[in-house]
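Structures are listed in the sections that come next.
Read the figures in this text as sums done on the coordinates, not as results from a lab. Every value quoted in this text rests on a predicted model; they were computed, and no experiment measured them. Cβ atoms are built from the backbone, for glycine too; each structure is taken alone.
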Structure P
């Protein structure tokens, strides 16, 4: 029960942070202001921490027999290597889709910035 709540809160937090930052970036660019690169870096760190929290809670919930390598911070340091491995080994093709969603959450503000800049340029 505890890990389900952690998983849910970390996912809600990751989606919420990505959405708020994407809306802010879109609004800022539509007003002619360019967001600082530090905003993108901070977004990546916060969303990565929330997704790593989800991954650790998921691993504890599944009680895997094999060692998972994950000892908290290890997931963050090797995020792009460990996360696809873990998701594919536990969920196969569905894990690849979940990883794609995680990458989309990490890139959402940049995608929003590109779309808004393109639309603003057309006008």
Structure Q
């Protein structure tokens, strides 16, 4: 699968998953919403890993580059909170931060597909 095909599929899948779990959480129980956290998060982590392995759109200083640094830092904090139970407040912060991060990551992916970087015209 080439970059463009993957990125279009990735963006559409993310948006579909986010909308399905967002709408479903209004009619279902809290378990549905928590499942959505893990499904959306898992999809986006997989997407990040694929981008990282292929070095797609990871120029230093880009939105994706900063997002990868922030996500890695949060992962380290979460692992630390698992090891040190007294850091339970991390879980409450993540309940709010996770949906914001999911939407921001979907926005990054959307921009990479549908708003490519404009290059200056060069005249000979």
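Observations on the model:
- semi-axes √(5λ) of the Cα gyration tensor in Å, for residues 50-89 alone from the coordinates reads 28, 10, 5; which among P, Q: Q
- Taking distance in nm of label points 7 Å out along Cα→Cβ at positions 34 and 82 as the criterion, the top structure among P, Q is P, with the largest value.
- Ranking P, Q by Kirkwood radius over Cα pairs in Å, for residues 10-73 alone, the structure that comes out highest: P
- Between structures P, Q, the greatest calculated value of relative contact order in percent (Cα under 8 Å, 6 or more apart) is seen in P.
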